[in-house]
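Each in structure tokens, the structures are laid out below.
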Structure P
Amino acid sequence: MEQMALEDFNRLANGDRVTLVLALELLLQNGRNTIQREEPLKLVAACKERIGGFFEEGALQEIVDVCRQLTALDTNILVDFIQRGSLDMKAPGAEEAGICPVCGGELEYVDTIRSDNGGFAVWTCPDCGATGKEGYDEVFDQHYDVKDGDGKPFPAPAE
């Protein structure tokens, strides 16, 4: 069974996201051992029974093929692909690097403070005047010490 590379994962994430997400769903619902053990035609038939009204048989076969490629990946590699890849799996409303958490404007960076395990990027928002720091643990983590244009903490602390 062919193992998927990060480039293939990203190609699907950017171009055929539905196939990739449905393949991941098939894997999560049935488990690696079941997918590897079962004949591909039986998997396609099971998919056809569940979602066949929405997809042609060729598309169902592609979903199964991608799912079987995913089963060849160790779990830690699959999680790494999801985290590093182009499949945006963030929670709705999750903070983003370079985007002001107050108004959604584009941030301007003023300074960078590095540490052994990451660091901070100090920013201002030219749109609303907010200031803050982006925390990095080798990659973007979250915003810290955010103040709105009036210098008040954002979001406002609970009373």
Structure Q
Amino acid sequence: MCNEIILRNMTAIYISRTGEMLMLYRIGSRVVEPSWCGIGGHFEQEELNAPRTCMLRELGEEIGLREGALENLRLRYVTLRLKNGEIRQNYYYFADLKPEEEVNLISDEGRVEWIPYDRVLDRKMPLTAKFMLEHYMNIGRFTDALYSGTTTESGMVFTELRDF
């Protein structure tokens, strides 16, 4: 008898401002133990083919920020991981906070902080997010590419996604 594998779609956004990245120390998640991550969450049924819609909804719900407060908003990574009988598909967005905008650092989801770039990778975070952010900090933030990543026991295999 074949066990059915569940697909879990999630999205997150990492927002930057002069040398810092906004991160959330998430508590009470259904999927990950308390750890640092971007702002985001699970897709609602009507968002299954609209990761940007999901990300913007989560951004508003979790820290009250709207799309108009951001610039250079782009999908940069799509990742896959098989865990606990689920294929976990993550859509990671990145953006810059407009200089005149402020962020609410109070959230029901956990603690929100601006983390200096050189300290981001020191934080405890979910495995897939850690591998993705390692790539982003070393390579991705210096390109405009969209990357696909598949998580393995020893890391993440990245491929640049191109339209052809």
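Every number in this text was worked out from the coordinates using simple rules, so none of it is lab data. None of the values given here were measured: they were computed from a predicted structure.
Side notes on the structure shown:
- Relative contact order in percent (Cα under 8 Å, 6 or more apart) - highest-scoring structure of P, Q: Q
- Parent structure of the calculated result -13000, given that helix-only ellipticity at 222 nm (-39500 (n - 2.57) for each DSSP H run of 4 or more, over all residues; to 500) is the read-out and P, Q the choices: P
- For 10.9 (mean projected area of the Cα convex hull in nm², calculated) the corresponding structure among P, Q: Q
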